[in-house]
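Visitor: What follows is a group of structures, each given as C-alpha cells.
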Structure 1
Amino acid sequence: MRFPEDVPTLTDSVVTLRAHTAADIQPAYDVCQDPEMQRWTTVPVPYEWQHAEQYLTEFIPAGWREGNSWAWAIEYDGRYAGTIDLRPQEGNVGEVGFAVAPWARGNGVMTRALRLAVKYAFEQGWDRVTWRAYVGNWGSRRVAWKCGFRNLVTIPAGGVARGVRKDEWVASIARDDEPEPQGNWWKVPVIETDRVRLRPLRGTDAKRVAEACSDERTQKWLAGLPNPYQLEDAEGFIEGRLELLASGEAVSWAIADPETDELLGNVSVFDLKNRIDKTMAEVGYWAHPEARGRGVMSAAVRSAIGHAFTPVEDGGLGRRRLVLFAAEGNTASQRVAEVNGFTRTGRQRAASPGRDGEFRDLHCFDLLATDQRPPMSPGKSPRTP
C-alpha cells in the first residue's frame, strides 16, 4: 500500500482511525513520556524526540508499504489519542497492539479503537486476532475482555522489554466469535454503613494485611497462610484479588474504619464460577486483631451479603444461596454466621486441617436470598469507584 494515500480511515463516529501525520509527532512524543506507557510497552527509555519522529515518519509508512504492520493514529475529540496496529502473520492470523494517551483513558476510546481494528482484520480475511500484554497491565486486559478476546493464558517470561523477560498474558478472538465480554469482570462497590466501610484493597493496605495475617489467631484458623507471613505475601494477596475480579471468581473488600479508612479486615464472596451451581457462592473473612470484639466483622459480612443477593442488573452478584464454613472451636466465626441469619446445616467431620497437623470438624452454614435476615445498619448507598 501507498502511505498515506491507501491507509483506510475507520470510524464509529466517536473514534477515528486514520493515517499518521507529521502533526502527530509532538503528541506521540508526549504520550511516550507517561510512566505507565513506559512500564507496559517496549518504547525506548528515555524516550526522545527522534524516537517519535522515526516511528511516525519511517517505521509506520514502511509497515504499510511492505504489508507487515498496519498502524493507525487514534483520533478522539479532535485530538491524537494514541496508536493501534495490526501485524499480519502467515495463515490468516495476526496480532494487535495499542496504546492510549493518559488524557483519553477511562472514556472507552481504546475499546472503540480495538473493535474497529478487529473488524477491519476480519474484513481482510483474517481468521483470528491475538492480543498480548505483560502480566499486571489490567487496563489493556480489560479492553481486550470488553472486545470479546477469550481463552486467556499466562506465559511465564513470554515477553521481553528492554532486555528484561516478563510474564505475559495472551488471548484471542476468532472471526466467528461474538465480540462481547466472556464471563463476568466484577467490580468492587464501596459500601458505607455507620459501623464499617467496605472498599477495594489498595497497595497501601499491605502493612495492615501482613499484621493481620501474621497474628497467631489468624494463623491458627487459616492454616494455608504462609508462615511467617511477610509484607511481600500481603502485596501478592492484594494483587491476586484483581485477578479474581477479572476472572469472575470472587469479590473481596477491605473492611475499613469509616472515619480513618484504616484496614480492619477482609471479607470475600468467592466460588462465583461454581461448576455445579452458578447461583451460589461462599463467604469468607478475617479480622485484624484491633478489630475483634467490636461487631466489625458481623457488620461487614452483612453488607457483603446484601451485595451478593442484589441482582446483577442492579450491580450486585445475583446469588441465590450463600454458604459459610467455620472450624470446630472457632466460635467467633460461627457467631458471625449466626447473627447474620445463616442456618447451621451440618458438620463435616475432620475436614478442616490445622497448622498443628490435626483435622477439626467443619461447621456448615447456608443462607438463601429468600431467608429472613437482620436489617443492615443504616448508611450510605453502595457505590462503585
Structure 2
Amino acid sequence: MASPRPDVFFGFSYEMFDDAVGREFCRPPDQTLLALAHDARVGRLMVADPWRSYVVSTARRRPVRLVEDITVAGRDAIRVRPHRLRTADATDIGTVERSYRRYGEVLGRALARSRGGREPVPDSAALVTYHPFAAAFCDSAWISRIVYFGQDDWATGEGVARWWDVYREAYRRIDRRCAAIFAVSEELADRLSPRTEVVPNGVIADVWRPRRPAADRIAALARPRVVYTGTIDDRLDRALVESTANTVGSVVMIGYPGDPQTIEWLRSLDRVHVFDPVGQDELAAMVQSCDVGIIPHRDDPCIRAMSPLKLYEYLSAGLPVLSVDLPPVHGVDDERVCVCRREDWMSALTQVLAMDRATEQHRQAFIDAVSWEQRMRPVVDAAIG
C-alpha cells in the first residue's frame, strides 16, 4: 500500500503571498512555492503569510480571516493569514520564542480545519520556511520536519540591527533542529550551519530564453547602455555609479525604489534613467536591449552574503557583466563576468564594454544550468523527506 502524500506548509519571511503574485514569482521564495505546487509528491499545500497586525489590516480594509482558498500554478492550495496586535517582532528572545510557538499553533489550527478536524495530527506536515524565527522557534506537534532556506543574512542587515542577537540565537537553533538548511550563497551558508546546502539564485527559463525585440524605452537611449536591476537603495556605491555615468552613453536603472534619497540622487545625474519595476517579460526585453550589466555594490557583511539575482538575469540576456568583488559573484561564469576591486572599476568597465554578447549557444546553456526548475529540486526533495 502506497504511503499518503505528505502535506507541506510553505512560509514566506517578511512578505506575503500577494507580494509574490505582484512580482510574478521571480524570487527564491516564490519559486520554492511554485516547485512545491508542481510536485505530484506533495499532498495538501498550505501557504503561510508572516504575522500581520489586526489593527493595520482592519484600517486598510484587508481581510483578517484565518484561511482562504487560493490557486498556485493551477493547483488548489490554502492560504493562512496569522494576525496579532503588532506586526513587528519583539527584540528579546523569550518574547519572540513565545510568539512563534503561538504562530505554529495558529498554522496547526488551520491545518486541522483544512482536514475537517479540530486538532492537527502529530507529525503530519512539513514546514518549509524562509523566516528564521519560524524555523527556529515554531515548535508544534504537527510539524514532522522543518526545512529552512536563508535568502539574506538577517544577523548583519543594517535595517534590523535591533534584532541581531535574536537572529544569531535563531541561527543556532536552526542548526540544531532543522532537517535541511539551504542558503543562496557560500558566504551565508558559512554563517548558518556546516550542514547548509547552497542553492544560488536562478531565472525563469521561459522568460529569459526568447530573444526579444528591442524595448522602445531603451532603444531611444544613447549607447553604450549599462543596466542595473533590482531594489534601488543605499547598497549602491555612489562613486562607482557616478563614474560610470560620466563614461557611458546611458545608465539604465530598473527596479523597486527602496530608498527615496537614492532615487533623488540618481535622477540628478546626467545620462542616468530610472524606471519603475516592470513585468518579467518587459524586464527581459529591457535588459536584452542594453550592452553591459553592472553590480556596483558597497562592501558590507549583509551584501557579501547575497546571491545577486541581477547577475543571473544579465547573463541570461547574453550581456557581459562588471561587478565589484563579492564572494557570490565568483565562479558563476568566469568567461562573461569581470570581477574587480573598486579602485579598478573604470579600467574594468572599459574592458567589459569591448566584450561581445554571448553566443546564443552559450546563453541558452547558461539558462538551462540556472533555471529555477533545476535549482529547487533539492529543496522539494528535502520537504518530502
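Nothing in this text is a laboratory measurement; each read-out follows from the coordinates by a stated rule. Everything numeric in this text was worked out from a predicted model, so none of it was measured. Cβ atoms are built from the backbone, for glycine too; each structure is taken alone.
Visitor: Check the numbers for mean count of other Cβ atoms within 10 Å over residues 25-32 across 1, 2 and tell me which is largest.
Guide: For this comparison of mean count of other Cβ atoms within 10 Å over residues 25-32, the top structure is 2.
Visitor: Continuing with the same structure: The value 20.8 for mean count of other Cβ atoms within 10 Å over residues 81-88 was derived from one model only; which of 1, 2 is it? The partial results should precede the final answer.
Guide: Numbers: 1: 20.8; 2: 15.1.
Derived from 1, not from the others.
Visitor: Say we calculate relative contact order in percent (Cα under 8 Å, 6 or more apart) for every structure; which of 1, 2 gives the highest result? The partial results should precede the final answer.
Guide: Working: 1: 10; 2: 15.
Largest one: structure 2.
Visitor: Which of 1, 2 yields 6.9 for distance in nm of label points 7 Å out along Cα→Cβ at positions 65 and 297, as computed? Each step should come with its number before you reach the end.
Guide: Working: 1: 6.9; 2: 4.1.
Going label by label, the one that fits is 1.
Visitor: Still on this model: Once mean count of other Cβ atoms within 10 Å over residues 153-160 is calculated for every structure in 1, 2, which label goes with the largest value?
Guide: Numbers: 1: 12.2; 2: 17.8.
Going through 1, 2 one by one, mean count of other Cβ atoms within 10 Å over residues 153-160 is largest in 2.
Visitor: For log10 I(q)/I(0) by the Debye sum over Cα atoms at q = 0.08, 0.12 Å⁻¹, the calculated result is -0.44, -0.96, so let me know which of 1, 2 that is.
Guide: Details: 1: -0.53, -0.98; 2: -0.44, -0.96.
Value -0.44, -0.96 for log10 I(q)/I(0) by the Debye sum over Cα atoms at q = 0.08, 0.12 Å⁻¹ corresponds to 2 out of 1, 2.
Visitor: Taking -8000 as the value of helix-only ellipticity at 222 nm (-39500 (n - 2.57) for each DSSP H run of 4 or more, over all residues; to 500) derived from one of the structures shown (1, 2), identify that structure.
Guide: Values: 1: -8000; 2: -10500.
For helix-only ellipticity at 222 nm (-39500 (n - 2.57) for each DSSP H run of 4 or more, over all residues; to 500), the value -8000 is produced by structure 1.
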